[in-house]
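Alright, structures below, take your time with them.
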Structure I
């Protein structure tokens, strides 16, 4: 922790449609820049924000968790309301509060959950064009779930890793991968200790491909064991992806880890 006195965490919700992703960039608008500027205004000095998980351009978040160091003394209400007056309508703080010096939004996270939303019907949606991925063909939920089950546990996920991924290891542990349907919408929920770059989108693209295989589970197993990105499916579009939930040890006191703080869409 720096010598600025205290560490503050915050939960941020955003629509990523108009941004070039979370990370600060010199050539495009980023969510990180907007959040830092808003919090810096409230703090009265520049702040540097670290997040739990960087999201790509077009990807949304219900509960991104961030932390920053500050010398300013503000109430949780002042952090939230003050920052929200300086943020665009597509970004909003949901909670903020002081945390222990050893808390780190990324390194303290125990697991992360992403959800991917697919609109499965013959006609596209005008209203959900930036909130869900439209698939005009049918979806065999049972076939996709049988393939998804193959990915549970700890594996080398090189077949689902983007070429530009900078992680030192392709090994990750998927704790849950569940598909569900609500009307015309299909949700894929993935919980893991951590994710590789584009991992969720590559998994979804592959699930959509292997559902038509004679044995979807065997097809997915062959792709996983090949460790070859060329064997997997397309990278699903970013619009359907949501950073849904970050879990922390209870002692950190992050409300997003307790559930019930945020209004979450059904699915």
Structure II
């Protein structure tokens, strides 16, 4: 629910999913995440009150948070057992269809939303896709890392995937980021794997098991990623999105220019 200027990260995630054609939106949340459910709940009384006050723009903004053809399903993860366990919690809703996994704290600014890019590449491969990005070798311990058939290709079959390897042990510098398009076969692997790093059920380990039976491709997406789970990444996203904001961008740029020049900002 952390905001980037005037929208929380979860709203950006929903808009990206909708742009890729998703209409059943499954939110896996913990016991302290009621704010997410409340955010997407309708409030006809508030919308009517804003309209009556002549604030139709705010009423429209509230109404447009979720398109009318979207279905929101909220599932509680009973314990913090890792990303793989969170994905497994969605199986009763997902069933036997391919599905997206979107981690909202990985915000990606792209001309075509990344999940839509992956939907299009799925038409080529017919199998699971994982979004990847090149990172510094020193950072491999923060990510799942993949080895692929063709390291320089936009789309390449994954040969190996390892969760948070030390730089010396990393099979490459291609890191998994928070975008997946997965075959429903992943659920069976998630049920069978043992707990991995941190004592959690790791999605990376299930993907490694899936590689034995199905092709999984790494996709180098087009767009700029902001790691909003990191303080610096969150600040970078806030500043850059604010500079592009249609109402605030110009004034914010002037403020920053004055701040850098050592001038006191005007009240």
helix-only ellipticity at 222 nm (-39500 (n - 2.57) for each DSSP H run of 4 or more, over all residues; to 500) gets -10000 when computed on, of labels I, II, structure II
Can you tell which of I, II yields 131 when volume of the Cα convex hull per residue in Å³ is derived from it? I
Mean count of other Cβ atoms within 10 Å over residues 124-131 - structure with the largest value, from I, II: II
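Only the coordinates and a few stated rules stand behind these numbers; no lab work does. Everything quoted here is computed from the prediction, not taken from an experiment. Cβ atoms are built from the backbone, for glycine too; each structure is taken alone.
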